[in-house]
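Quick note: the coordinates plus some simple rules give every number you see, no bench work behind them. Please read these numbers as outputs of a predicted model, since none were measured by experiment. Cβ atoms are built from the backbone, for glycine too; each structure is taken alone.
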Structure P
């Protein structure tokens, strides 16, 4: 299989082939440093969520420049791709229950620090057997459901029972709690979002108290995302945050406001789908070359960066329809689209094209593209 590059180092931005995924390097770097400073100021660890970018180059930058302690992944294959590329501290922030996947997890733990989430007593036996078979250690976070209604055991005594079993299991280490309130991340209203996190913090604190009573040390209290990290980070309960989208900021996160009603924490849009006008036969609309296959639209249509006179209104497989009431667009005009949801959009591209001062400065492979096993 060939992987055609849309540009080379030094290419002018106007000459980048489309549709392609471009990164404004200045904005990206400011976002990483801003999050790193928050973590430092509040005495927190940042385990950056790599499901957002799936890139070993970006993970390395987050660790080396942003001060991240490691990364999160959602799939074993995603973790394997990053460990193969040199990342040495990975949490699979998900449940791993199939025996072949557990075997891969245990094998990977021979080469890197590997953590995984657990929410079922029966899963502990299989994880232990896998670790023993490979002579490795898998660290486990008990995942509690703090309101997302997805994975996670009920907070409290049920979580403690799983932690006890992990603590006693050969090849495993009880490392702490996973307490991620995913449903709160895209709640646009600040007060509503805050109320959800206050509930999550209380459930987490109560569970920690029960673990302490059981003489189980909870080294990691993990969770939080881009939409709520300041709330968990200043709670005095969480000590390891898992923010991911902050590096890019998509169109849906632009709808999430802080307590002042402003764009969330002043992070900048740094990721764009670069697209060209490929047809202009109508005066009131244009057709671009970024359609459904170039992006995820589960959170709505993309937003055209820096423009209020035109609007991306709908798409089909290979085409995007842009409303152009002033008839300002012309054939081959280039536009930057802010994807509505960055994570699944990234997964359809082979390369990031990093731009600065109007030219291509970096080309990064999307290391874990398509890694869903």
Structure Q
């Protein structure tokens, strides 16, 4: 074959490639229209029956030289890319997306602005155990100008024999102390039916890592006009985390706060692995405020100051930390909670770093 013949054949291939590109793009436009119709009709994007019909049609009309299996493989890649086109359109429409809302969402809780220009600090015991226990932490908060108190009343535990929390009694303690000290209180709710109850007792409803994909709970939390702090699931991807937040916002509740609390990996040096890179990604992809729980992510008191500084430096809107008057006798997570003196040293460290303002009113 002469060079002239080779060049002619290559020119023909180039022309066919361009025609194929034009047809594939034309197919993509139709696929996007189909995706819009499906969304309006509430139809699932993926239709395996329809895909099988298309593959069978190709097989029936394949005259070679490619084998039918090869043709079907190529078209399955096109089908997959088409689904991704529809998914991209869906992402653009997410209510939590930065593309949907350019400005940051700021959630105000008893004067504390979460997602504002200044980072905030959320602290308190893992579990509410007694009035005196929580009051000691709250009084220390008041002395240092802190505004947000966390405490668990309902405790989903890995073992059914571990302390499960005081339940409504714990919520009552939090409510009483929040009123006495003018603190915003945050506590976890695990059952959808308890959401209306929670709005009477706490200022922020927390949905914990184990319930991040409890969709009925997410929908119940989205149906009330009350701030919600959503923690990332221990094995959840960032996309799954964002979509869990979308469940809440799609029901009408826009007061959502995201919380990175570490994910489960093979690493054993820490309780979980703090995915610090999630903070700028979440800030870039969504307009929601982002906190980092440095206690649950590490499970180690000795590195809490460093991880907190890292979280604030990378753009987190605040950090969460556990503090207990006497961690040695705590009914849950005794080894990872700071005592009050250690917490005050931690607070001084953050203020000394310049990452948390000196006159704390958060």
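With distance in nm of label points 7 Å out along Cα→Cβ at positions 223 and 343 computed over the structures P, Q, the top value is the one for Q, the highest of the group.
Given a value of 23.2 for mean count of other Cβ atoms within 10 Å over residues 71-78, point me to the structure among P, Q it was derived from. Comparing all candidates, it corresponds to P. Comparing distance in nm of label points 7 Å out along Cα→Cβ at positions 127 and 263 across structures P, Q, the highest figure is found for P.
Can you spot which of P, Q the value 1.7 was calculated from, given it is distance in nm of label points 7 Å out along Cα→Cβ at positions 95 and 183? Working through the options, I get structure P. When helix-only ellipticity at 222 nm (-39500 (n - 2.57) for each DSSP H run of 4 or more, over all residues; to 500) is calculated, the result is -8500; to which of the structures P, Q does this value belong? Answer by label: P. A value of 4.3 was computed for distance in nm of label points 7 Å out along Cα→Cβ at positions 151 and 279; which of P, Q is the source structure? The value was obtained from structure P.
Each of the structures P, Q was assessed by FRET efficiency 1/(1 + (r/R0)^6) of positions 143 and 287 (r between Cβ atoms, R0 = 35 Å, to 0.05); the largest value belongs to Q. Taking FRET efficiency 1/(1 + (r/R0)^6) of positions 55 and 199 (r between Cβ atoms, R0 = 30 Å, to 0.05) as the criterion, the highest value among P, Q goes to P. Comparing distance in nm of label points 7 Å out along Cα→Cβ at positions 191 and 295 across structures P, Q, the highest figure is found for P. A value of 24.8 was computed for mean projected area of the Cα convex hull in nm²; which of P, Q is the source structure? Traced to structure Q.
Mean count of other Cβ atoms within 10 Å over residues 215-222 computed as 17.1: which structure among P, Q? Matching structure: P. Taking relative contact order in percent (Cα under 8 Å, 6 or more apart) as the criterion, the top-ranked structure out of P, Q is P, with the highest value.
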